[in-house]
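Below: a set of structures, written as structure tokens.
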Structure 1
Amino acid sequence: MKKLINLFTRVGNHDRLSSFGLLIMRLAIGGMMIYAHGWGKLMNFGDKSGSFADPFGIGSAPSLGLVVFAEVICAALIMIGLFTRAAAIPLLITMLVAAFMIHGDDPFAKQEFALLYAVPCLTLIFTGAGSFSVDRKI
């Protein structure tokens, strides 16, 4: 029991435990984003491209393309920890647009999901990927 307590209280372990926490967060947020949001949009791109939301007036297909880029490509980069800070920016923007523009008139319960994805992205922009990442290796 004492060894377990030392594992979490020793100062030298702080970086390793923080990096492990960041790894868990990266894998969870990236995996959930790809699985629950991005993959379906990618696989049904043709069907969705004509009717997808266009909050910036660039067209439905380009808007969907940007969202797929964020929710699939950037989420995958976050998972492996490659260009993590840069990859978190498009995903953060996508979630903020979803929360405040797409669901801006909806109840908070609809905005909450996008905001719950936005917070880890913002966190990764400030912290980086941690030690267990490709970023750390290069």
Structure 2
Amino acid sequence: MLDIDPILLVTTAVVFLALIVVLNATLYKPLFLFMQKRDADIENDLALVGANQDEVDALNAKADAIIDEARREAADAKEQTILQAKELAKSKAEKKQLYLAKKYSEFQADLEIQKAELLKKLGTQKAALSKVYQAKLDQI
């Protein structure tokens, strides 16, 4: 039937143990070292990502602060510009009012002069007009 050969059994066991020792030295240990190194690198990368996230959050906060400051400065500049424009418009309106008041007073003075001249002309022509009116009345 089945015969077990002890020399073959011992030889197979020795070859098997030798194969395990060789595989352990050449394959398993380097593979385990590589896997441990990879796990450590992954943990380091995750820690760096966490640190980078903190940096990103800090930079975003700084950028938001800069944007808020720029908006405040822009609002202040806009307000100053509006105030300056209002003052300029007010000064121009005042100048125009003074100019128009001067022109109006000149116009009134000229009108008074023309009125006086007209009254003088009417005064000189009063006698002639009276005669013309009297002649018209007499005809009626």
Check: Here FRET efficiency 1/(1 + (r/R0)^6) of positions 18 and 82 (r between Cβ atoms, R0 = 35 Å, to 0.05) has been calculated and equals 0.95, so which of 1, 2 was it run on?
Finding: 1
Next item on the list: Kindly point out which one of 1, 2 the value -34000 was derived from, the read-out being helix-only ellipticity at 222 nm (-39500 (n - 2.57) for each DSSP H run of 4 or more, over all residues; to 500).
Entry: 2
Margin query: Tell me which structure, out of 1, 2, gives 181, 35, 15 once Cα extents along the principal axes in Å is calculated.
Written below: 2
Check: The value 3.1 for distance in nm of label points 7 Å out along Cα→Cβ at positions 66 and 130 was derived from one model only; which of 1, 2 is it?
Finding: 1
Notebook entry, point to check: Given that FRET efficiency 1/(1 + (r/R0)^6) of positions 90 and 114 (r between Cβ atoms, R0 = 30 Å, to 0.05), derived from a single structure, equals 1.00, which label among 1, 2 identifies that structure?
Noted result: 1
Notebook entry, point to check: Comparing distance in nm of label points 7 Å out along Cα→Cβ at positions 34 and 74 across structures 1, 2, which is largest?
Noted result: 2
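Readers should treat all values here as calculations from the given coordinates under stated rules, not as data from a laboratory. Since we're looking at a predicted model, the values are computed, not measured. Cβ atoms are built from the backbone, for glycine too; each structure is taken alone.
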